[in-house]
Structure 1
Amino acid sequence: MTIVTMGTIGVQAQRIRGFISSGLTFTQIEGDELKGFHKIGYTGGVGAMVNLDKHEDWRFSVEALFTQRGAYNRTGDPYSISLRLDYVDIPVMLHYRDPWGGMLFGLGLNYSRLVQQPHSVMKYNPLYFIPDTTDMTFLSNDLMIAADFRFPIWKGLWFNVRWMYSLIAIKKEWQFSQADGEEPVIGPDGKPVLNPDGSTQMTTRWKRWTNDCFNHSIVIRLIWQF
């Protein structure tokens, strides 16, 4: 009886393996009118992986991570921003092992909880582009689709690349305005206002719109499986 019990414990120990991870995130916020994964943050935490078959071809993993996302642009075109979003991530993924090279390919979902509303630094070019920044709050919850690729480096050390994209908007109807030429100033009588020299007074014409915003991330990290 003791031998059978010990054997069962040994099998279970082989099926479930823990791991720790640490790496970098390269992120952008889709919908903020900026392009490029310029915001660099940290990601790290713990996880567990379960073998689903005796050949270990199919595996299931769950993790608890601290992850930094956000947006960054210092070019001033169309505006400058440094915005960081800190999340607690719970990714749940199904993996398939390449039987020839031992690489793992995964697909799953990542639930994120915003730790705190961001502290951001922004500088706008009012002659070109004026986002409405009266409300910079983001939704507390995010659900992302995740695709994962891992390959072994040495013993329990793995290199991992992960891509993630929000399935729900983290900020809805972010308002933007862009200078769109000039138009005459209209007076109370409905007629154009004239300058002292007889020319028509002109004012900037604005084009206004709203965007829903989504997290978009590429993660590069090292994983130590034990």
Structure 2
Amino acid sequence: MKAGVIVFPGSNCDIDAFKVLNNLGVDVKYIWHDDKIDNVDLILLPGGFSYGDYLRCGAIARFAKALENINEEIEKGKLVLGICNGFQILTELKALKGALLRNKNLNFICSDCNLIVENTNTPFTNQFTKGEIVNFPIAHGEGNYYIDDEGLKELIANNQIVFRYKNNPNGSVNDIAGITNKRGNVLGMMPHPERAADILLGCEDGLKLFKSILSYFKEA
């Protein structure tokens, strides 16, 4: 398994994500936003403030050279993980449905957050137990996930809601914290599993997400 962490101007969780994967023995590299993605099985879009979040979060990053062929990579079955700003970018790319709006309290929120694991039948969650409560940090000003009623019905019908907030911090529709595409090879989530992947950080619940990816490739 080979992984690539996309680095945009303004990314600030790229090193965290790289270190988690590297510590698990993954062949991982950084991919600069102006380079092309090549020869990787997992594409990770990290958290941060790509291009300063000008216009709106992810609006400029979607045009980065590194993402020119992202939808083709998804069609090939490559795994794509977008965390926080990465989730925002994936919605701008239309790789995931919906949009991320300003938090309902209009403030930036930085805190630990309990999540409910809703779907364990994905490459990203196969090491969790359905209904398990995990603790991942959140750090966002625009984490309020919105989708219209028809879109929500589709997400529910296809079991695309992977994580829900136990106590919704930002106003997200249906308490949604993370979703996949219909095929299940793209995950976008606002909470940060890479910041909860080592006991030195106070919690290692997030490690299960990365171990799930490894397990998926071993099975494949």
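We did not get these values from a lab; they are worked out from the coordinates using the rules stated. Treat the numbers as computed from the prediction; the structure is a model and nothing was measured. Cβ atoms are built from the backbone, for glycine too; each structure is taken alone.
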When semi-axes √(5λ) of the Cα gyration tensor in Å is calculated, the result is 53, 15, 13; to which of the structures 1, 2 does this value belong? 1
One of 1, 2 was used to calculate helix-only ellipticity at 222 nm (-39500 (n - 2.57) for each DSSP H run of 4 or more, over all residues; to 500), giving -6000; which? 2
So if we calculate mean count of other Cβ atoms within 10 Å over residues 51-58 for every structure here (1, 2), which label has the highest result? 2
